[in-house]
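Novice: Read through the structures below before going on.
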Structure 1
Amino acid sequence: MMNLTRRKLLGTGAAALSVAMIARPDVARAATTLKMSIDTGPGHHRTVVTERWVEIVNKASGGELTIELYHSAQLFKDSDLPRALRQGAIDIGMPGNWVLGGVDPNNDIFLMPMFFGVPQDKMHLISDGEVGAKLGAKLETNLGVKMVGRWLDHGYSDLHATYPVQGSQDLKGKRVRSFGGAGTEARIRYFGGDPVLIPWADVPLALSQGNFDAMYSVSAGVASSKLWEAGVTHTVVEPQFFHQYLPMIGNAALAKLPEEMQALIFSTWEDNIVAFRASTMAAQAAAHGLLEEKGVTVVRPDPAGYVTISEGLMKTQDKLTTDLKIDPELVALSMKALNPSS
């Protein structure tokens, strides 16, 4: 099934490019190589999707463009990608929205209480809509990049711990790994935990050494990194934070490319983003079963209980908006998108 899908995707990209190349058969151009960095490992769903996209682009370019993908933080951790893109040290990146608050505090809006438990497809009303467009435009200006297209779903963070837990109420007095962002730390403190900032690439070692007791993370990432081997014993399916990856290319890198190759970068992503999102969602669904297979206790709370958590968290939203320096207009736009009738 995957091979058939890949062939179809490759065929679509190649067909689109062939039209452009037929239109200008006399043009011979030197090949361009661009470097792309992500910090997730080979089995991670972002890495799998990115490899697929790179393969599509490279083949459809007819040899004019080669994207070299460096995964597993071989070049940069995601937390360092914004600076690397701004300085031109890397051509293409796909950082998570949770590491972009330092570039523009408004990117921390996705750590706000109003998004707790919102269905995944409904979150696209935010990232694919006016809020996402405003955030993307600011990043383009601040980093000197162009957004490649709609954001790739990473998924909802579940709670993972090295001790028995039934939910976030069991974080009191525990060291909890923070993936970044003041909103993340505020959420951890809300439940009585002590936040410890640890980049994803450092998580397995830090976990095995007992540097933290629990963390919020997408289960597909936990499964791909085999974190049961590092100490995870319990997982609670509790949708605290929704994460997405933002594909972007440096303006300097884009300027190296002829118009046809620039168009190829954007069209191949847009043509396949729905399939890419479906792929990462499937990885999330499969991860819980794999964790259970490996001996991790997976707790699935009654969603009815989310109402109580949401009501408690929402009492902190106004203060968080100020503390995190989130534009109140973006908060209002998000609330309206989630509840258009209110």
Structure 2
Amino acid sequence: MKAYAMLELNKAGWIEKEDPACGPLDAICRPVALAPCTSDIHTVWEGAIGDRHNLVLGHEGVGEIIEVGALVKDFSPGDIVIMPAITPDWGSREAQRGYSVHSGGMLGGWKFSNGKDGVFAEKIHINEADANLALLPSGIGFETACMLSDMMPTGFHASEMAKVTYGESVCVIGIGPVGLMCVRGAVLRGASRVIGVGSRPICVEVARKYGATDTISYKDGPIDDQILEMTDGEGVDRVLIAGGDVDTFEPAIRMLKPGGAIGNVNYLGNGDHVRIPRLDWGVGMGHKTIHGGLMPGGRLRMERLASMVVHGRVDPSLMITHRFEGFEHIADAVALMKEKPRDLIKPVVVIG
């Protein structure tokens, strides 16, 4: 099969690979729509998971099932399905502990373009199909459904970890596609004031549509100083981190109220240590809690998020700024994510 892969550090391209084999619990899909992620850029051009050779990229997409294993009960060839970025092993001890995303070891539920080949291929292997796939409801387009693979569940997970609730103030650091879903997730969980941090006008515009009450830019000065000035020195109840680097935790801690929480869903692609300011953290006793987690995968979560789209609670299509037709354009979409032009939020490749 033809696939688009990380060839080595700082190099990606087309390769031929053997077709994946279908186990008794598994499914094989052909891609219907695919989307690249900034994580693909971290993987190839920052070496975030080390030097990999001929690793097929991609973890966001919609597929058509072309084969199922003998023990698959709920899916059949011809079904159009959401393929989540995280596909855990649900019988693992970690899943039984409540941490399915770490099945088989830390981050072990993240298989596509990490533990195994990703979705930028003519054939895609899905482990434990009954538990990890979700039927695409009528009324959701293929392009929009790609956003349910990763962007929407990851962004929403930040609010879950930080426990955003009614009437609270929230700062979202980074309003790319994941950060935009952080904004919408915080609004849906009842936040009153949601402040987005970003500089690209198109992202600011969509953040406002998703419910951001204010936006600031890091280009206008330290973001913690701006937040403290906006809040009369009090800071915010919750901080959701969807962008930045290992140094971003420093202003996040400073702008956070005592007793507040940080929900980090930013993929830290480089750096050895996270910086935590000692005094602003209350010398270790400020009840300022940091949560960082890989978004949950699985069928139930995909079905619930799809239901929110069907019933108008969120419109992920607002994030799609660039569209390509044809499998061969995956390389073009990845190049856009690497270059990040000012009019980009998210590109999608439709195969149909």
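Laboratory data are not the source of any read-out in this text; all were calculated from the coordinates shown. Please read these numbers as outputs of a predicted model, since none were measured by experiment. Cβ atoms are built from the backbone, for glycine too; each structure is taken alone.
Novice: As an exercise: relative contact order in percent (Cα under 8 Å, 6 or more apart), calculated from one structure in 1, 2, equals 19. Which structure is it?
Specialist: For relative contact order in percent (Cα under 8 Å, 6 or more apart), the value 19 is produced by structure 2.
Novice: Suppose distance in nm of label points 7 Å out along Cα→Cβ at positions 46 and 78 works out to 0.3; of 1, 2, which structure was it derived from?
Specialist: Here the read-out was taken from 1.
Novice: Quick check: -14000 is what I get for helix-only ellipticity at 222 nm (-39500 (n - 2.57) for each DSSP H run of 4 or more, over all residues; to 500), calculated from one of 1, 2. Which structure matches?
Specialist: 1
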